[in-house]
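Below are structures written as structure tokens.
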Structure 1
Amino acid sequence: MKNLITDVTGVLVGHAHDAKIASGTTAIIFEEPAVASADIRGGGPGTRELDLLDPVATVERIDGLVLSGGSAFGLDAGAGVQAWLAEQGRGFAVGPARIPIVPGAILFDLFSGGDKNWGRFPPYRDLGYAAAQNAAKECKLGSVGAGYGASTQNLKGGIGSASARTESGHTVGALVAVNAAGRVTLGEEGHFFAAAFEQNGEFGGRGFPKQPQQVATALKGDERQNTTIALVATDAVLTNAQAKRLAVMAGAGFAIAIHPVFTPLDGDLVFAAATGKRALSDPLRDLAKLGAVAAQCLARAIARGVYEADSLAFSGALPAWKDKFGK
């Protein structure tokens, strides 16, 4: 176990970003089609192919997922991931044709400091293709991929990941691009809201403050510059309806790790995917425990995304956690 979402059998992750535009894309490739669903809690989501994740839809499995910066421009990244999958012969069979199924979600990083004057076509399709090409079991964290231009109210955001095993032996992992309107730390000493679930000092080992802290409710200067998007994955055998419940339960990790969260002008969203390698012994109890562990993994991943981030080299850029508290 590397404490990454790629600990889940059949899950690969790749990143691509462009330092000039201060934005990027993260692709998740499933080695075999995976059952998936999603749960949206934010008031302003930007998504691709979400309707087909409904349990009543015809297509039951997906080939990949994309998380991207770029706001609505970043939805083009899904076409790049789809193009790469098509070259591999992947996709939903319709007669002789194969159509790769690649849902996705975007976050707002247009004020990250980079040059967004990219001309007629934004670069996200090419970034999506490159991210899919880069997909592997190794998964970098921090200011990479979809997390390159991400931020929180007071600190640089980024890509985070975490994993765990349940009592039933199922593996659960989370991957998140942290671009929150609120904070993931409380007080002014770098303590994370998610400290109760930290494992092996994965985000600094500071625990909670010794003295009670007033919890800030401040938002970014423009509260629309946000959206935290995530995937939780498991090797369990799940139906689409069970994957939906897993996404709903995992969303509690947002509320554990971020405050404020689920604001009217963000698009906070959790995908859930199951690679179907290990059956549930008890469909109700095992799923409940999967959801609880997924929420904890997601909370830990959010903290790691900020802990591992590096500040960007632009005037007025937010500091990274390590710059303020890492000494």
Structure 2
Amino acid sequence: MGFSKLGQSFTAREILDLVREDLRKVEREISLESVASVDAITTIGKYLQDGGGKRLRPTLLLLACRLFGEPPESAIRLAAVIEIIHTATLVHDDVIDIAKTRRGRPSPNVIWGNHTSVLAGDWLYMQAFQMALRERSFHVLDLLIGLTQMMVEGELLQLDRIRKIDISEADYMELVDRKTASLFSVAARLGAITAGADDVSEARLGEYGWSLGIAFQLVDDVLDFTADESVLGKPVGNDLREGKVTLPLIYALEQASGSERELVGTVLADASYHHVPFSTILELIERHDGISRVKARAQMFTDKARSIAMGFPESPYQRALVALTDLVTERDY
């Protein structure tokens, strides 16, 4: 893995320890800002916050900020903004995907229904922007508006491609750019902005976050096929069941026979593994090196992110950003 304060690799706990008190403040900010005049929104917001999550995006923002010094109050607020935006996208995604679980628990749409969940997601988006507006920064607002537009456009593109087997690698990478990498990139840039860093440092951290986000999503797509369901917190093979053809399968389909493509087409049409078992699809992917090729691709983006992080002056926070690239690649959930 890279560097650490003691010459050994940073663990996830050690990275979190560097920003643990900051994250407590972020959690308090989220709790306070998720209270609405309508009980349903407050209840859903608390349910989502209690569900946990990696808090990777706020952690990224805070580590980026601490490269340059002690984080100001604006860093705490914008870390909360980033997490609330992320949460809003998950609420909407679960409705669109007709998801049943989220982080090992029933998803909000299952408990409160689609209509209430969509409106709660809308409220969270607007609350995030209201919080960001307090910064009185056009640059911050410009980044966040551009980000949300990218993410919504990504969701629309995904809907257009749902249950289609002929998805190219370029199609897939466009979705990852819009739906995942852009959020990581903006989180890292906001860390630089709140610290008062120069434009060059902001751009470099944005590139770091973007590369890390791509690697994160590639690993996510591998885990969807290979993870332990109890660890993953949702059913394995879920992406294909929902009609999403991700990169492991895209690579496998490049080499697949006509009969193998028919197997995948059946799962897409059925929206289930009733006629074609999940194990059959997994064997197909592994036979055509889909998993190994995606892992190698993720490593390329991990290496790029690591190279950028190593260009900053050495400090515990710089070393944490370096180590974070390996933790993203090597995680099992």
Structure 3
Amino acid sequence: MKINGEELKTLAVFPTMMTVPDCLVVSSNKLGGGHGEAKFYIASKEDMYSFYGQAGFEVKCFLLKKDLLSYMVAIKNEYFTPSLDYQKKDQLPQLWQDRMDMIDKLDDVIFFTIKDQNQIGGPRGYINSADDAYQIIRTLALPLVSYIYVEKVGTESAPLFYWKLFVDFTAVNEIQNGPLVFKYGKKKDAEKPAVTKEDKKAEKKRETISRAREGQGKYREALLEQCRFCPFTMIADERLLIASHIKPWAAADDDEKIDPYNGYMLSPLYDKLFDRGFITFTHDKHVVLSKFISPFTWKQIKLADNDFIRMLPMDDKRYEYLKFHHENVFKGTFDFKD
């Protein structure tokens, strides 16, 4: 990682994802009552101290402006069509734009300091900060569907801690868009308004999108035309393949949801790895592995960092979707080259 022209070596990755809780965020983003609190439960004290330092630590952290912009692009659908009952739900679209304008004015690297809250008893580890950059996280993040990835970088004698805000697309998918609900429910035919050709087209598109969400229908058929087998296992039995979206369902627009270039056919294990951001791909068909999976597990999977996946479908359209996966889904950092 290069910051302000200096190359910083990755020393360690925090072992758990720090889910942004409802109690941390500002009032407009909250699901419950109150105004939020600045202290942040991040892990057990044992895990926290082994990563950040001994009890009473005070360490320097940083955010990247480009990461904040990427997060806001990734979370835009949830701001504009909220799937949860946020306190200021109706204001979120305007707040999204206001917050994008705020980010535009920030420096490329934003530093802040966090402090151990060891005055709080018990095994749970908390941190807090009075710095503006920490307040940015509280302002931007939507609770329960956001998390923070942290790397220790630099040198052991003078480490820095890189924080990156992510959207938890798995959580968003679980709360968004239930089964297709038909427009007219159980009303008698005589009570239904006249159905136009435009209504029929819109209903058909809604049904296509709903089926694409489960990797079914025309989306799956079109994807199978491009990807007839899993590029890892070479399994071609359609019953054993999953139509996996590259740009997640929760972040995609209606056209992207049903675009076969926004997908791969993968065997279940590799679908899970890709969908959860534990692997991603470069433009020249090499796989990149997340450090959140242990070396032992990667060895058991028989997958190594930078392995060449010869049969991986790759083209300009698909790679455009992969750029989103690189920035917003992959659990790690990597200097991707276009």
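Here, each number is a calculation from the coordinates, and none is a lab measurement. Treat the numbers as computed from the prediction; the structure is a model and nothing was measured. Cβ atoms are built from the backbone, for glycine too; each structure is taken alone.
Observations, loosely collected:
- At a computed -9500 (helix-only ellipticity at 222 nm (-39500 (n - 2.57) for each DSSP H run of 4 or more, over all residues; to 500)), which of 1, 2, 3: 3
- Read-out relative contact order in percent (Cα under 8 Å, 6 or more apart), computed value 25, structure in 1, 2, 3: 1
- Computed 22.0 for mean count of other Cβ atoms within 10 Å over residues 167-174 - originating structure among 1, 2, 3: 1
- Which of 1, 2, 3 yields 22.0, 77 [Rg and Dmax of the Cα atoms in Å, calculated]: 3
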